[in-house]
Each structure stands twice: as C-alpha cells, then as structure tokens.
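Every number here is computed from the coordinates shown, using simple stated rules; none is lab data. It should be emphasised that the depicted structure is a prediction, and the values quoted were computed from it without experimental measurement. Cβ atoms are built from the backbone, for glycine too; each structure is taken alone.
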Structure P
C-alpha cells in the first residue's frame, strides 16, 4: 500500500516515513501543496496524509484538487485543533482528521480503519458511455464500431483529463480543479488548455463532436461526464 505524506515539517515527515515503512507501507513524500498534487498524479497513492498549513498550496486546496479525480482516503494530520478547521477539511473531501501531537498507535489505527473502508468500495474498474469503454486499471480506451472494437489512442494529457471526468461521473468538475491537478497552480487561469483537450477528446470519443452528449461543458464552471455506467 502506497501512502503520500505531505507536510512542510521535515522532522515529522522523517518520523512518519520511518514508522510507516517499518509497518510495511510504501511511502512518497512532499514538502508543499504543489509537490503533493504532482506526486499524487504521478504516484497514485492509496492513501494521503496531509497537513493543512503547507506553502504553495495549503492542505484544503490539495484536498479539493485531489478529490477532482481520486477517491483514495485522505487523513488530515494537522496542528489546527479548531472545530471549524476540522469541519472545513471534512467538507472539502477529507475522510478523517487527526490533531498534532498524536500517538503513533492512534495514527496507525486511523490508517487501518480508512484502508478497510476503502477496501469496501464497489466502484467498477471500467466505465462505459455511449460506444466508449474506459478501463481505469489498464488505462485504455476502446470504441465499439460496425467493424468491431477498436483501440482509441490518447495522449498522456488527454488521458488525465478523461480520467478525472470518468472518476466523477455525472458530477461537475471545476476548471480550477482540473487545471491545478494536471498542470499545477501556476496554470489555474489557462482555461484554453482545457478547451483544447476537451475538443480533442470529443473528436475521438463523441459520435458528433460538434454536439457532444457525454463530455459536457458547464459554461463558466467546468466539465461533466454524462451517460456513464
């Protein structure tokens, strides 16, 4: 099991890394919010341990970005003990909240509980919409045609855009979430990137790209995948 630890306190990161590796976990670390999102996209961790008070992007921004495409459990480990901080983190998409300082035994128990909960997820490894099948495990896309099933070749970035939508079927994914997740916070205003890649995906996946029925634009807000099963 792979865990991403995101915290700007190097001593805490080192202590957690040693403890969790000794328990058999694979560890990835990040020192700020931007690094956390980049590591999440690249490493696909099974669980997140996030501090809230990180530089670049804070923990809440990381949670929001990650929740745009991942359902992996998020455990906030923070020195902020206020009820409002906990509520805000949980409302943003965190699954649990542990206040610093904490006992290692409690941390391990929280991780085990979140892991069990995640293991009960009945989400499907593949998603269909129209004549398209997206295999999230194999990271492949196929289309059914009169001549049979054919493979659809996507660029790495096209796959990232599609995966975010496929993992959130029927739900609006904001432009900010998609831009931050794929390109980083410095490109949060570059909406032209998304228009370009959505246009390319529609040409490859929609029956009529000029009148899409699955890859839907919500004007001024973001995008949504309709008709998925």
Structure Q
C-alpha cells in the first residue's frame, strides 16, 4: 500500500516515515510540503493513502477534502493535526476521512489507523457482493471477520470487534474489569471475549504485580 505524506514540518514528516517503516505491507510514495504540491503529485504519482496535516502553509487540510473526494475517489485520507476544535473535526469526518489522529502522534495509534485502512481495503476487495456481515466489518475497519466464520457460542462478532477496537485504542493492557466498563457488560462476559482472543492467537495475557494484593491478569493484542 502506497502512503503519501502532506506535512510542512520535515521533522514530523520524518517521524511519520519512521513509523511507516515499522508497518509491514506499506511504503512511502512521496512527500509534499503544502496542499498545492500534494494535489499536483496526486495527479502524476500513485498513492493509496494520504497522511494529511491540517495546518499547511497555503491551504488547510480540511479545506481540500471535498476536492480530494471529487478528484481522487479511491484515495483514503487520514487527517493528522494538533487541532481538536469542532470546526476542524466535524468537517473532516463529514468529508470522509478514514481516521483522525491528534498530534503528537503515538506510534500504536498510528499503526492502528493504517491497519484499519488496510483491513477496509481487503474487505472491499474480498467479495463481489457484500452481505451485511461484510458491510459491518467494512464500516468498522476490521478484516478478521470479512467472511462468515464459526465463532464459539457466546461470542458475538460485533461485540468481538468492539473488544478489539477498545484494546487497540489503549497504550497499555486491559483487564476484564476495565473492559466490562467499556462494553457495559459483566466482568465474566468481558473475560470470555479476552480469553477467546488468546485462544485465537490474537491476544496474550501477562500477570502484573501491584504493591499489595493478588497479581492482575492483563491482556494485550498481538
């Protein structure tokens, strides 16, 4: 997957490039210092994903999103910006960015965004006719259930997706009690999903020892 970077700060662009080197299956296609250069390069050089800064010298990233959608409909855009203002976030989402990452960028969050795009592309290419299950997976950005799979009794595919997305959004492990709060479900239910992920080879568990009390079982995606 070819990744383009539109970022006027060469240090930030270099960090993005270093992050991309750690992700299998992607490569940097080109880098642009402003919006005009990015639009011109998109006309002549291939790119699947654009990592777009919002505060570019000539135009804001948000302002060129409608043009990107119109001229390059197959291009996926991830907006990377320090802005958390609604006037930036809302139009970015409404104009179809695949993800929105707030600077300074955490490498785990960065990798999760790229994997989401990669999974979505795989899903869209996996079938000619997309049933509801596949469409749900496309919308959530998960590829692990692109086809109908046989899950154990008590494991719902959409809840499983939510569990994995919750774990991906964290920079640390999670225990069953914490996950139950995110899911609005019982601790027993949360533990069932966590243990299923381990059995499926998608997670691991480690014992963490506090100052007092019993060791805590924490779960991490692998």
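Starting from the value 11: which structure in P, Q was relative contact order in percent (Cα under 8 Å, 6 or more apart) calculated from?
Working: P: 15; Q: 11.
Corresponding structure: Q.
Here distance in nm of label points 7 Å out along Cα→Cβ at positions 39 and 183 was calculated and came to 4.8; which of the structures P, Q was it taken from? Could the numbers behind the result be given before it?
Numbers: P: 2.5; Q: 4.8.
Answer for the origin of the read-out: Q.
State the single structure among P, Q that was used to calculate helix-only ellipticity at 222 nm (-39500 (n - 2.57) for each DSSP H run of 4 or more, over all residues; to 500), giving -12500.
Details: P: -12500; Q: -14500.
Working through the options, I get structure P.
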- [ ] Taking volume of the Cα convex hull per residue in Å³ as the quantity of interest, name the structure among P, Q where it is greatest.
- [x] Q
